[in-house]
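What follows draws every value from the coordinates through simple rules; no lab data is involved. Because the structure is predicted, anything quoted here is derived from the model rather than measured.
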Structure I
């Protein structure tokens, strides 16, 4: 599997291999809702499109913007003290 198909469904193990993370990290991401997954027959299934969204550069830039906004707000609050 060298390419993620957005219309295909993957297991947590396959997703783990794509993202190159440990099984505990995948579990944590599922628990926190970072990866959208569906439970089928006691196991999780993940759409390829959800994996692609997770690794998209657009998402990364939005996360940085949110982080920068939060950092600025925190800095201003601390300066008021």
Structure II
């Protein structure tokens, strides 16, 4: 509970907040695609075997980084707001 009696959302609620998930997915799609082109572009051009787990990780890492940044920013904002109130 905060000073005003408002309930602070759980960490899971913040992580899965619609806006955070949406922004993280968009960023992961853009950055992941660019990184996949850099890392496996030669395989795409030559038609050789792509490594599926590398493709998946190349999208997961930017998603996790974007989510971490958004969540920590939200928590810091909530902490500052609580100090002001």
Supply the structure label, taken from I, II, corresponding to mean projected area of the Cα convex hull in nm² with the calculated value 6.9.
-> I
If helix-only ellipticity at 222 nm (-39500 (n - 2.57) for each DSSP H run of 4 or more, over all residues; to 500) is computed to be -19000, which of I, II is the source?
-> I
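Given a computed value of 41 for relative contact order in percent (Cα under 8 Å, 6 or more apart), which structure among I, II does it belong to? Present the calculation step by step, with values, prior to reporting the outcome.
Numbers: I: 33; II: 41.
The correct label is II.
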